[in-house]
Structure P
Amino acid sequence: MKALIPSHRENKRYLKLEGNDLKKIVPAAIKEAFGFFGLSEISLNWIFTNKNSAIISINRETLEKVRASFCLSKEKIIIKKVSGTLKSLN
């Protein structure tokens, strides 16, 4: 299969998050707000996880959906920084 040209690839945003037990809370918050279709549209990928922090990548067009789902969540999820590259998150 031939690789996609750069203009056809989806653009990503990287989010640095803080909170407890993020591996369970983040997908649950998105599913609660937008359902399974919303979760697949966001295309959530885990880059780095720690006990109280994580770095995730999402689709650029769905950043506002992710922020809204975190605001509607009962659990506390804090977005520390949003970036277009991993290098600038540090």
Structure Q
Amino acid sequence: MQLDKSDIEKSLKKKGFIEYDTDHKYLVYKSTDGILTTIKTKLSHGALPKSIGDTLIILMAKQCKLKKNEFIDLIKCPIDRTKYEHILKVKNLL
């Protein structure tokens, strides 16, 4: 499985992640209540590669507190922001 980095970034930002200002490109989840959480993931800001494979998808999924298939659904949109927050609340992460 491969996912395009720009699709990942766009989708995560649409779902409530904001860019965290560091020397690396981190996206941190901000809840609909406006609470900045500790849930964050790192994106490579290099030009290449333009897509990421299973190893990094699994790592990003863990950072976002999801299983691999849930993370893919978060990126491809079957999981929207409301459903993502529900998953986090069920796991007592929000």
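Every number in this text was worked out from the coordinates using simple rules, so none of it is lab data. All figures in this text were calculated on a predicted structure; none of them were measured in a lab. Cβ atoms are built from the backbone, for glycine too; each structure is taken alone.
Brief remarks follow.
- Computed 1.0 for distance in nm of label points 7 Å out along Cα→Cβ at positions 32 and 72 - originating structure among P, Q: P
- Of the structures P, Q, the one that 20, 16, 11 was derived from, the read-out being semi-axes √(5λ) of the Cα gyration tensor in Å: Q
- Among candidates P, Q, the computation of relative contact order in percent (Cα under 8 Å, 6 or more apart) that gave 42 used structure P.
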